[in-house]
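Scrolling down, you'll hit the structures one after another.
Values quoted throughout were computed directly from the atomic coordinates according to the rules given, and no laboratory measurement underlies them. This structure is a prediction, so every number in the text was calculated from the model and none was measured.
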Structure P
Amino acid sequence: MENSETFLLHKIFNYKTNGLETLGHLHAKHFDDLAKVILQYAEKTVMEVIDRINKGEPVNMNGTIITLNKN
């Protein structure tokens, strides 16, 4: 899995082609905090998905349904 700082850097560097135009105006002082927020969000989301799957709930991830099949 890609590091949150690397992920954010790729989004900033490619801001002209990925539709995220305001990222090109970020100051370096924002970068560390934004990377931390991305990491916190990812960790929270992963834990929520795992909890829901373990409870037997289907999880819709951008049109792909993830479920735990118990035979």
Structure Q
Amino acid sequence: MKTYEIKWSNGQSETGIESYEAAKDAVTARHPDAEIGHDGDLSDGGERTLCWATEEDSVDDDGARAVASIYVETR
């Protein structure tokens, strides 16, 4: 079974999240207006999904302004 990890921009992380949807829910719990996802994210077969506090923060950003990244946990 896949589990997910959220790595927050402040250095904290959350591990053992049971689904991709639950990881996205955890981001929106902290940032209700979050913009989650980008071209090449986990749902497109990429290695991570970037998350920004707002859609405005995500525009033309390569991840520098992202508040979190979601990863598939490796064991």
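Structures compared: P, Q; top value of relative contact order in percent (Cα under 8 Å, 6 or more apart), i.e. the largest, recorded for Q.
Source structure of the calculated read-out (helix-only ellipticity at 222 nm (-39500 (n - 2.57) for each DSSP H run of 4 or more, over all residues; to 500), -5000) within P, Q: Q.
In this comparison of P, Q, the computed figure 0.93 for Rg/Rh (Cα atoms, Kirkwood Rh) is attributed to Q.
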